[in-house]
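What follows is a group of structures, each given as structure tokens.
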Structure I
Amino acid sequence: MNVAITDGVALMPPAFAAGLQNWSSGDGLPGDPGYDGAVNAALASGDADFGTCLEMMKTVTVQKLRAFMETPILPGVYLRVRARVKAVSGNLPGVRIAAWAGDVAGNHLAGVVGTGPEVALTAYGEVVEISAIIGTGHRTGVDMAWGKDAARAHVGLDLTGPDGGVVRIDDIVVEDVTHVFHRKLMDWVDVRDYGAKGDGVSDDHAAFLAADADAGGREILVPAGSYFIGQSLTLTHRVRFEGMVQMPAAAVLALTRNFDFPSYAAAFGDEEEGLRRGLQALFHFTDHESFDLGGRRIEISQPIDVHAAASDVDSYASRRVITNGQIAASAGAGWNDDVITSAASWDPAAPQTLTAVQNLAAIPVGARVSGTGVGREVYVQAKDVAAGTITLSLPLQPAAAGAGSFTFTRHKYLLDFSGFTSLTRFVIANVEFLCGGLASGVMLPPGGAIFHIRDCFFTAPKDKAVTSPGSGCQGLLLDRNQFLSNEQALAPQDRSSIAFNVNANDAKIRDNRAVRFLHFGVLHGSGHMIEGNHFFQGDDQANGLRTAGLVITKPNCKTTLTGNYIDNCFIEWGNEHDPAPDQANELSFGGLVITGNIFTSLRSVGWMRFIRIKPYGNGHFLNGFSLTDNAFRHGGGGTLERVDEVDASVAPLDMGRMRNVTVSGNSFHQIATWIASPLIREVMVNTPAASWRVDLAPNLPFGGRARTVTSVLAEGPLTNGAGATVWTAPHVLAERGASSSAVDLVWPEPVAGKVQLTVRVDNPM
């Protein structure tokens, strides 16, 4: 910056050779005395040091020399006034730069410093340079700081000290030295000042590092241009991008002071590339654990392969977060499913492995597998091309044994983590995934633990909102998310999209809301906690079909469902991912606790059930199940027949082996048949009989047997044929009748009366 050059501002006073009429012995104001014709001042020519110069004798206490010409004082501009002086004879005076300060109206600015530092002349003929800086700002190095009202100056110098000395003075120079104060005046350094060319070809890496090293807390400016950076670059100061950078794919740009999506989008001049590069940096330096999307909506035309962006990182276990923005799919071929049909073999002895897979190189990790004997939500977790094998996320069913044809469908996800082998403690928070019916939402990594998605929206996913292709869902946390289906206009049975799936253990699914998917979730593994969610599948159609909201595919699931609103859908509990589905001295159906939920149906078919158990093999039984304190309600006309069912289309449950089944404290509204175990039944017999048969069907849960009588309590007197009160008790015979749902109370003699009978569908232990 130099206003004399850039703006043509006249700063320099006239040279002495132009005449002493230009110089005043006062303040330089009109009417002040001048040096033209003065007895103590004259031009000297041919000086060995100065050429033509002013020779002046000091005759007063402060001998002033001021230019009649006004020098402009501009806000933010700093002027250095300097002169070279030497003593010729007589007393040796002191000398200092001095100036008169005036405002825009020409009035003197009182109270401001009008002189610079004083220098004593100590020898004759010695050339001494004196200088001082004038400016409006009170900054270190400014000798005369005049404030915002300063507008003009009459510059010169003073002679001080004893009178009688003669000095010679070279021409006074005024120059713009604002650049000296750039470090203080400007909050940025320009990479071009450190050698950056911005031609897209020259490697500007060293220039960026030099600017960063010299910034001293200021911002780095990257002006218009295209800057090639040939290797990874870490900048420790904030960066403002007017131009853009180009970098090799493996090179990492770490913006440690403005680590956010808007900065990366500006750096690379493209939203998709900016998102990739920001995610790349997230895995490569430790100054930040969160990548802030800056509240921006990011349009992408193809999936963001996060592992490819992270390049050389295959596994990661430090906490990392993506937060605060929208990621939206824009129309394009990049979202089309890849569908490959290939032959492979499967052996139940290796239930999660496909062998002799044809065309394996073309089958991507994360592809969903379908075919004979393949359950819901089975994915390619890993592959070994050399060995010709695929590792599946879940086992297949016996029907898949041998060689067969399988279809591999690779859905496309806005954020795809499937390239990592393991990713632990990763968080996505406050992000809306605008799938637009074009893309799915998030594919988890095939390995790792504690992936946390919270406070996010998944809007109109084409196929899936959150997919786990392996064990990376271990300890999955889904909290306070909204899942909004793209299939809301379809009848439930015509939908195909699923909000999430789980293959591993210990998922926490809490306080989410899901609207009109085929299924809210498909869960394998155990140790899950499903709490406070509202998932509903639609209630528009009279006598409409309903689909499962939650599909639990591990029989001994050790899972709790607490405080959920389960709306126009049901819980399906089966073992479809069991490669040997027949019960074989293993843990059977158990460990499921369903407590304090609201179950609602509207206008559904009467044979819809809220709790459905579906064994895929023989010999299974219920061992450790609790259905307590739930509210069941049907509306919209008609009644629901009952809330529970065993789907025996593949295999039945063994009702004779039930253990620890508790169904109690539930409420039933517009439900034809209520259920309980222990079941309390009031039994009244008016005509004395020696054997009372009491059929507990249909109130025993899941059509079970009346296996255990825990109490028979007479209410009022029991009487014999003569009407006399008898004091007696029956013995009981359980599991009577064709369906074993009846109990016989056998009395020592025929009696009549009323008893309270308590029966369980199980043997407690």
Structure II
Amino acid sequence: MSGAEKRLPSREAATLALDAPVTTVKGVSPARAKALEALGVSTVRDLVGHFPRRYIDLSDVRTVASASIGASCTICGTVHEAKLKRPKPRLSLTEVTLVDATGTLMVTCFRQPWLAEQLKPGMAVAVAGKVEFDFGFKRMTNPFVEVMGEGAGEGPSGEGVGAIIPVHPASEKLSAAWVRRLVREGLGQVRSAFDPLPLEERCRYRLMSRGQAWECIHFPATMAEAREARRRLAYEELLLLELHLMMESQAREAGASPVAHVVDGPRMQALAAALPFALTDEQAQARDELLAAMASPHAANHLLLGDVGTGKTAVAVHALAAAADSGGQALFMAPTEVLARQHAEGLGPWLDQAGLRFGLLTGSTPAHERAEVLARLAAGELDALFGTHALLEPEVAPASMTLAVIDEQQRFGVDQRSRLLEKGSAPDALFLTATPIPRSLALALFGNFTLSYLRRGPKQQVGRTTRVLAKQDIGQAYEAARAALARGEQVYVVCPLIGVSSEERDGAAASKRSVEAEEAYHPVVAIEDDGDLPSDNAAAAEQEAAFLQAKIFGEHQVDLLHGQMSAADKQAVMDRFRAGETQVLVATTVIEVGVDVPAATVMVIQDADRFGLSQLHQLRGRVGRGSRPGEVFLVSASQQEPALARLRAMETTDDGYELATYDLSLRREGDIVGNRQSGASSLKLVNVVRDGAIIEAAQRDARALLEADPGLTEHRALAREVRLLFGSGAVTGG
């Protein structure tokens, strides 16, 4: 045995060391442990999974003179001067003058005041970033900055100039160099740990061992080596997630007898006759896929994805008929009272004609009505019950729930969805979402689901145009709104961050997002739904509505919807707007704007750069739904090109899935669907746009593994990883 082999811990010890506290790593003092915790690192596993966010290839160093404008590169030079500036009370920047034998480079680093103290005149540093030209000098803004070694020819931290330097996420209290050092120490403790991937999977795809992949992703000899390491670890992330999702489905059926629903019974036939229109080919296909899943002897998990206005509820109503024909009951949960009531009122006439008994339960349901609804549900006298979160209360006890329908399912947490499903014995589950999720992402996050897509609406809508406006040009939007009002049309004005100053927004966001995250994705607040909004400032909202009433839309009635209003008041506002009693709706919340108002043709969205593209797309789908075309104005005060480029994508396409794919190329999947999704935050290395083939392979392999070994008893290392990462109670192996 060689000396190196003697120094390695045993495979068992290395495997156990993975989940030891990070303080067991040499060099991790209490202060550094606290700094690591702020970065999300508390165990050795977290440390070795704290992957570099980029690399600096010092084999390709450019001089200042040879660096091309617009190109990303590395430049080594000497600090001439480093100055701290404060152009605004809450904004600091460090400006560094860097020189080499060929010229001068100006480096500007926002919100990194410590650099002014660290970088001394005469110090050799390497900077990596995009080269710009401004005020007569080549410049870099927020580049990676690394102090060079003191010896001649040395790179950062004493590494050779030809080395590839990993850039790990760091903080003011823990530099990237220190993170790099601690990661190297951590790797030494766990490099020989058991590899959870079965040998046949590694051979089939020619994957590195996990120990080798950890080494190569943190400290690659070549960029090709780093790519291969990422491929191996991305496959592992996906395989473990798919196994977890599929085993969750197994656990839901354990000890229960799922219902194989009747899908051609008398109520289904009556419903088909009651529908006042013929389903489109897409809707008919989605209906057939849904009913096939419900007819299976296994508990169905079906996800129906449909862009705004594609007719998802016309498909979902068939599931209610199947449940009734099978002697079961359905609970249909929506995220807001407005939407729950809309479903009950919209589907009610069809259900009546099909012979289904239904009710509505929300937080504002009067006590006597509530008692009656609960009694009828418990007695089996209701076939379907529509409602909000009120359906989750213990008093809601259906006699025999065989189907749960969850509308806008991404707005509910994992626990909330589970609580609804627990009201039946392994019921079928139908999840609806208007968030356009590309197939690759849907497979990654919903690997245990069957999927149906609706991409086109049941009727040809006249559509809408979208324009991006600077804040100072908002008058153009108001002119278009006034013209629409003069034609007898209606207007939405969405201003979610009203009453919150830009400094307050950015200050609050700085505590939630790192500088690195802000560099990667401009919007500091990614608004996907009401849960991402701060508390409304009711007084400021009222002042804004009063301003619009007095100064902009004086001849028309302006109404206001904000988060501090009661459910009854919100309902009254929406009813007035839908009836045309008010012509302008000012909304500081997002989710309530869910009623189909064909006369609404103009939407003005302030602070549009703060929204996710999918949410903007859903919002604009509320106009142009009738016989008259819609106009959407995205107003932004941002001057940052990445933010404006995102918004301009809204001008060029009305395809929600195309926009979602574009958004995914800029942001992590958790930002698109929200961290409420189980497993969303576990995908550190996966890019769902680029890694579609890996996702397909991982889902296929996970299904095959569980078919051959349902409890993973033959794959103990794999079972242990799933249990440790997800706490899966379904895992019996290990």
Structure III
Amino acid sequence: MRTTRCFAAVLLLLAACNKGGSKEATSTEAKVTETAAPAPGHPNPNQAAPVTEKLAAAPAPGAAPGAPEPAPAARGDVQVVYSLVDNRLSAHLTRAGGLLVPGGSAGFAKYTRFGNLMKGAKRAWELRQTEGDTKVARIVGKSATVFVPLTPAQVAKATVRVRIHSDKDNTLSLKVNDNKDINSKVASGWSTLELSVPAGQLKDGENGLALFMKSSGAEVAWLQVGGDAPAGDDGQAKFYDPAAKALVIPKDGAMSWFVAVPEKAKLVGDLADKTCGLKVLATAEDGAKTELTMAAGDHALDLSPVGGKAVRLDLTATGCAQAQLANAAIALPTPAPAVKRGAPPKHVVFIVMDSLRADRVRPFNPKARPETPNFEKLAGDSTLFMNDYVQGNESQVSHAAIWSSNYLAKHKAIEMSDKLADKWTTIDEVAKKAHLYTAGASGNGYIRPARGFGSGWDQFVNHIEKELGLKGADIIEKGMSFVEKKKDQPWFLYLGLIDTHVTWRAKQPWMGKYDGGYKGRFASEYGDDGPNGSDGKDLTEKEKAHVRALYDSNVSYQDDLVGKLVEQLKTWGVYDDTMIIITADHGDEQWEDGRVGHGGSERDSLLHVPLLIHYPAMFPAAKVTEGTESIDITPTLADALGVPQDAEWQGMSLVPLANGQGGYPLMSTSSQYENMHAGRIGHWKIKLVGGAMPHLYDMTKDPEERHDLWGQASAEIGARLLADPMWMLRNWNTEWKKAQWGNAADVSSRFAADLGE
């Protein structure tokens, strides 16, 4: 993967404007065009043979399994940060004025939805299938839906065309946005259906097109929405030439991406044919537009007028029958900085502060109330990953993801009774492979070797299991005692602190500062057990404010422990040789939506956690604003220690990002037991609730996630900025390896290649 990406500015993302249409419920018969000609081929007829459905994703020649791909090649004095060629499966195609959805392309995934596969939900579409020589998407049963973004011009055409194959005479009913059915007969074999959609049923922006068959056995080569004429059987669905490594756009056709354009960005590309041209239209989320033209030759067009925004980027071919655009990319005008790689750390302290919210730690939120002077001092020469998401919203799933570097869909340790499978290479085993003495002390009752959390420990104690002290000071004292006698030898120490996990107990002197006058029933502690236990639903506003102060006192208490730990490392004389990693397994809700605690939602108060790495030899003082994920921690440690990347890890090393290589924002994601998924790029956040209607939020204007913007014209660009990579990731969640395929929002060249395109 091109791990060398870092975005230096927080994107200011709002959405572009379109008007929604009215709905008119009617039933219409469809026009059917029978054709004896073969169905249109796959968009890339010269592609390599497709890989098996269980994708192996073999490493590039000469690369170790799971090793990061080399940095993208520089282009003169610019740095490529988003390759349009590599991200071709994220492009939306326009042919004859209509949106064309190639059924046989893996890019079809971005138009799908489905529920929790771990609980038996079924996919409506089977992707990357063939009917004879034709690439298709197969309808698994008798019905399936595609969800497509349409422009006003496409809506005005009010036509849906489907190139379909049925193994018998059949009937098809099309339901557009839950309006009345549009009915058609389907002959055995191949046919192209042309369905007229009553005015008002299609709308600007997102549309749902549901296909219902009388009997199963149907496959789709392509769908076209809007347009003046059907896509022909002459390769109009083709969008890539593998021999030339170039995008293919027919005359008056277009390719469109929903991207986050960095500040000062340029659009680069090479057009070889002197008769060809490209019209470039960049439409920003706030309605700003930039129109550019590209003629033959090597070009770098200025995108800075829409820099720092989410953008719909349309490339339309003119002049020649078919334009071929090589080296197409978004680039920055300066070369990438070099990665600083000092000696591997001799010692590692890995601290997980259970339930610690990022917004309560001042280096991550300067407006936070809790005093955190030691965090702030440490942050002065550390790398802060400002937009880090955990991959579960409670301890079991999240710790399992951190330890194994796998998403829940792959590690499957979902229940508290589940054991993390021994087959995964975990973080302690990485330390052991680097010949470090490996020790751990945890206050989280579930995190212990017997439950799969490591097999490489030389010493480990779970304080709940052994009935030891549960204050952070107790855990740190025990952990440090394990390595003290080894302090001059290489060692790794995991410390699992739980002070910011309920039950929250008042810590002085901070409690007196944050809410010293309270004398109610929660004066000394609050939790969901004990004599003063509460489910959080019967508290007054004053009591809720006091509970937040209890929590904040523990944030400051843990910060104080960080300071004492640093001083101890300095006393031992090992501080300069020690890597310190501080993060959390999740946060906690505190009545933002009526709940307190964790496990109940995909709010940022649960998902967004601090991630700080201190080791100046590799991690300079920096704030990385790209999205990162907790599954990246174990690969990062392996990279720092010189341990080979495990072929099964789904995360990636953060060393290049820490050193400023990059420039394009990556997406951070999380799962709530696979029932709901969240993704964030900049201030746009999406929530996928199974196969139901997504939810979309502008986190700058709405940090408590109260105003759902999905379906609003002002949010259409932000919606697809996230929906496209989220559904690509969900379709290949168990196979995805970021070290090979990149982040779903900005993939490497291997993604399309490994999928046979």
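Read the figures in this text as sums done on the coordinates, not as results from a lab. Here the structure is a predicted model, which means the values were calculated and not measured. Cβ atoms are built from the backbone, for glycine too; each structure is taken alone.
Some notes on this structure:
- Relative contact order in percent (Cα under 8 Å, 6 or more apart) from the coordinates reads 20; which among I, II, III: III
- Source structure (of I, II, III) for helix-only ellipticity at 222 nm (-39500 (n - 2.57) for each DSSP H run of 4 or more, over all residues; to 500), computed value -12000: II
- Looking across I, II, III, the calculation of log10 I(q)/I(0) by the Debye sum over Cα atoms at q = 0.11, 0.15, 0.16, 0.24 Å⁻¹, for residues 224-303 alone that yields -0.37, -0.69, -0.78, -1.34 traces back to III.
- Per distance in nm of label points 7 Å out along Cα→Cβ at positions 168 and 440, the highest-valued of structures I, II, III: I
- Test item: volume of the Cα convex hull per residue in Å³ calculated as 152, pick one of I, II, III: III
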